[in-house]
1. 1, 2: which one has Cα Rg over 2.2 N^0.38 Å, as calculated, at 1.33?
2. Could you figure out which one of 1, 2 the value -5500 for helix-only ellipticity at 222 nm (-39500 (n - 2.57) for each DSSP H run of 4 or more, over all residues; to 500) was computed from?
3. Taking percent of Cα pairs over 26 Å apart, for residues 60-195 alone as the quantity of interest, name the structure among 1, 2 where it is greatest.
4. Taking relative contact order in percent (Cα under 8 Å, 6 or more apart) as the quantity of interest, name the structure among 1, 2 where it is greatest.
5. Rank structures 1, 2 by mean projected area of the Cα convex hull in nm², for residues 124-227 alone and report only the one at the top, that is, the highest.
6. Identify which of structures 1, 2 gives the largest calculated value of Kirkwood radius over Cα pairs in Å, for residues 84-275 alone.
Structure 1
Amino acid sequence: MQKVFINQGITILPEILNDLRIKKIFLVVGNNAYQSIENLIKPYTKSASIETFIMTDSNFKTIISGCEKLKQSNSDLIIAIGGGRIIDAAKLISVTALSKENYENVIRGKEIIKNKFLPLLVMPTTAGTGSEATSFSVVYLGKKKFSIASEKLLPEYVIADTSLVQEMPNYLKACTLFDAFSQAIESFWSVNATDMSRKYARRAIELINMNLKGYLNNESKNTKNMVEAAYYSGKAINISKTTLPHALSYFLTIKYNVSHGHAVALTLGFIGKINYNSGCDNLKKVMNDICLMLHIDIKNFEKYWYNLMQVGGLETKLSNLGVKKEDLELIVDSVNVERLKNHPLNIEKEILIKELNKIF
């Protein structure tokens, strides 16, 4: 059972370390913020020594290096402090500390993760990805993106707190926000949705909708609510998984370097419209329920969504992001098949290309 501490402060950390009798911590951080993070937690980790592993990138060689360093460290606990990329990497490092030989097999689903090498405590520094609440890790092999799923990947401890959310450029802040927002909405309409996942998704959608503008304007009370929303967004997709907007996003991220949350948001507006216009009665009801949470009419969903993106400073036109018109078909052809199966409506390729042309 995951133990979660949301907006209770970092002061909870010494209590966890004492309860677990931790003598040595293996700290996983990003290369841009490791010094500030070490200084941040130093007052709360006096009872243990720390060995730091700095993530310079997310390629498999770096993760394998972290695995080897962990094996030699004689640590008792892994702590990951950072955004989704850092937390996802730490999840993989925490499971048996993978070797170069079995890493690719695990990524391709040919080998099952059987063991947990050390417990993992995560402290997210962005309010967006929800990685702290999921049992999967997104990684790259070459330029191809894979999602590894295993109950062993779920962190044992989560400390999510406003004091950890670092100052971000406005663009990155909006991208992480729309990542959480998109995840919650997709979770709600996913074919895998359950009563519990929809409860989590509803909580996230309502919190984000109420706090979006204040959060973008750096108001502290809104940041507190966004930290909670991001966690529940992760809880929701951990059950339901993501759907078509996520499936379409990866090509834009890999080829055009469009940030993940931005890439997902680009198509969610028109896909929501199609869900309602072409969906069965049950899907129409689901879309109406989503719009009730957003306090809008279903007819205004697409317009509302793209207006919100503009409020967040996110470009809504593919051409302005450098996307070439001849690549619109490739965006559709490159979809992640697993996420496509999660979508509640089979949307024909020609319709998707037509809609992509409208936002071109």
Structure 2
Amino acid sequence: MPNQDPSDSLGLSAAELARQFGGVLIGDGSQRVNGFAALDTAGPQHAAFINSNRYADQLASCKAGLVVVPRDFQGDTSQFPCVVQSDNPYLFFARASLALIELDRRAKVPATEIHPTAVVNKTAQIGQRVRIGAFVSIGDGVRIGDNSDVGSHTVIANGVKVGVAGQIHARVTIEEGTSIGDRCVIHSGVVIGSDGFGFAPTPDHQWVKIPQTGGVEIGNDVEIGANTVIDCGTLKPTRVGNGVKLDNLIQVAHNVEIGDHTAIAGCVGIAGSAVIGKYCQIGGAAGILGHLRIADHTVIGPMSLVISSIDAAGKYVGVFPLQAEADWERSAAIVRRLPSMRSEIKAVRSELRSNPHNQKD
């Protein structure tokens, strides 16, 4: 009898997946899978998914143990041990794959593991099944919840709180005064709690630093992309709400507030004290000026510049579409003339109103 692959004993059955994440199960509900894989690389221990009838021909060579398809799927699935019909296969994949990854982690980390090179203050409270990598520094009074990972070379300063099931990748810096909720993912290079950019001008045109002591509060289920920076508040916390998703290379300045479940794409800059509502979507490289408010459910297009508050939800775009260079130069010349053209139009209107021959009887 051939040796059994240890991975075969991990994972969940097709029946359990369908029960937890919704769908109609067809076939052998006892079929176990330990993760998702692409259609062309999946094996019997994997699940695969297809989101549209357009890709039905890609199933012919797939060897997955379980395939997730739309409820109205028209392709042939008879070669698979089991099938789950789902209203939203993509969402099923997202939720089920996260559950399988967490199950695998629990199996591989039965107890807390601290690398010998890590420096953990004796007053820190480390939860169960926590992994702390090489050369990590954890300060006085830090609290890290159960089932969390802390990647190598990460620095967690005094008094920081991290909730359960956190994933902190390598080379993250979390400064004092930071509180992070449950199930947050923080990617490499992130800095949380750095000083806000605050300086008071002097009469002789120099700058005096304003102490930044407000800290940062991050909710549950937040993901922060690589090399993003979230500055601490001046006197009150910078706040990131539950379910917020931040892409790479985002600047969140001091005292900013980001509402629950807002998603912000890469290279966005948010100036100090801006308040962004819930369920907003902000496109890449957009700029948001400080001390303004953006309504819930607002969508801002990429590379847009927001210079005043947005009071009504809607889709807003503030950038010229791409043009051929010669056309852009002509458009730019017109844009530069707009102030003088406005003055000329106002003068013409004033003259028309003052001329009695233009008055109506």
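Values quoted throughout were computed directly from the atomic coordinates according to the rules given, and no laboratory measurement underlies them. Everything quoted here is computed from the prediction, not taken from an experiment.
1. The read-out was computed on structure 2.
2. Value -5500 for helix-only ellipticity at 222 nm (-39500 (n - 2.57) for each DSSP H run of 4 or more, over all residues; to 500) corresponds to 2 out of 1, 2.
3. Comparing 1, 2 by percent of Cα pairs over 26 Å apart, for residues 60-195 alone, the maximum is at 2.
4. When relative contact order in percent (Cα under 8 Å, 6 or more apart) is computed for each of 1, 2, structure 1 gives the biggest number.
5. 1
6. Evaluating Kirkwood radius over Cα pairs in Å, for residues 84-275 alone on every structure, the highest lands on 2.
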